[in-house]
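What follows are several structures.
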Structure 1
């Protein structure tokens, strides 16, 4: 993947529309696309990105970073050891993780395609900043509805994107860490749910799910049997829309 595509992935993960990003940079949409199609970014465009997104881009140190086992260039797409998700080293102690994104209209398709590597590779991508390279399998899901919105900082609002780390199935026999990771993406045989898990009965395999929305008539607590679930993800990142 060339440098322009790397930058495009990072910008897409910012939560802003590409047209708005072009306006912020003082470019037309066509002008932005011109730069993002290049294998190597022009110096003027790099300075512009760094000026407008100083917390994300740092091109002042693009030397090769080396350790005992490998070497890679800052700003280039890499694969972490033991991790499924590629990353981009920003060179400032931060990394951009890039994960497959299941958009709201694709929920039904994911239920039938989640085990198909080709299907997963064709999904759009979501990117977000982290402070280290994470191992494991991560997926992002676009939020449908307001069941997880209660007007507080804990809200997960409709249209936001949640990223989850998959809990391998053999670990379902142990109690989920519901005090550390409260909210989950549950890939159930009848649909994808984003809920808080308030209880996990290891003996019966029953989890109690709750919505944050205070309207309990519309969003009552309910139980699910893990035998009816296909995947479980604990939510590690929420990218809210405004």
Structure 2
């Protein structure tokens, strides 16, 4: 089932909708690993998705009998505020103008407020080893950043098509200095058809491999994936559901 629950994000002074997946047939005493994911409206149902196509996660979890919870946080749909909330760093863009980086505030709110609230009200496996972050594009960036910076809380990150434009240097600098719990796993993917030339693909691949190397040198497990037929869209990310869940140990 997918529950919809409104929550107040105190640092932003805004209400926001959560899209929470939990298996239908909960057995007595059963508890679940939890993935906290960005763009919750795009995860489960095409009718909720921004572009009319979701990741189809509910369908996959139901059909594969994968016993996990997903807590999807809907983005801010006002103007370009999604970029503000889903970027750890401020930057300027010729299309979107000045973007203020509120991402660290949001990550800390998820770790320090949202997670305890979910643990209190749902049958979760609350330990770090059962808790992860996931998302695509800006949500993929937030999953790389948040899993590394708050590895005291998150042990795994599903980082699909992370968006590095404008902020890559700052990300590299912060991750290079960060203390990351070595018992952490990252799934990082990018698609061949997210770019328009072989040169762009080489650049994008190198960025993901640089991030992968930085994290690997800290002793964590990184699973980099070039999706040969992948694009920057929900249809592609839906195809990755069984891959990232398997790599992160959610499917056994």
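One of 1, 2 was used to compute FRET efficiency 1/(1 + (r/R0)^6) of positions 27 and 155 (r between Cβ atoms, R0 = 41 Å, to 0.05), and the answer was 0.95. Which one was it? Only one of 1, 2 returns 0.95 for FRET efficiency 1/(1 + (r/R0)^6) of positions 27 and 155 (r between Cβ atoms, R0 = 41 Å, to 0.05), namely 2. 1, 2: which one has FRET efficiency 1/(1 + (r/R0)^6) of positions 115 and 131 (r between Cβ atoms, R0 = 35 Å, to 0.05), as calculated, at 0.65? Only structure 1 yields this read-out.
Taking distance in nm of label points 7 Å out along Cα→Cβ at positions 43 and 203 as the criterion, the highest value among 1, 2 goes to 1.
Given a value of -5500 for helix-only ellipticity at 222 nm (-39500 (n - 2.57) for each DSSP H run of 4 or more, over all residues; to 500), point me to the structure among 1, 2 it was derived from. Clearly, the read-out refers to 1. Consider the structures 1, 2: one of them gives 19.7, 61 for Rg and Dmax of the Cα atoms in Å as calculated from the coordinates. Say which. So the calculation was done on 1.
Any read-out appearing in this document is the output of simple, stated calculations on the displayed coordinates, not a laboratory observation. Being a predicted model, the structure only gives us computed values, none of them experimental. Cβ atoms are built from the backbone, for glycine too; each structure is taken alone.
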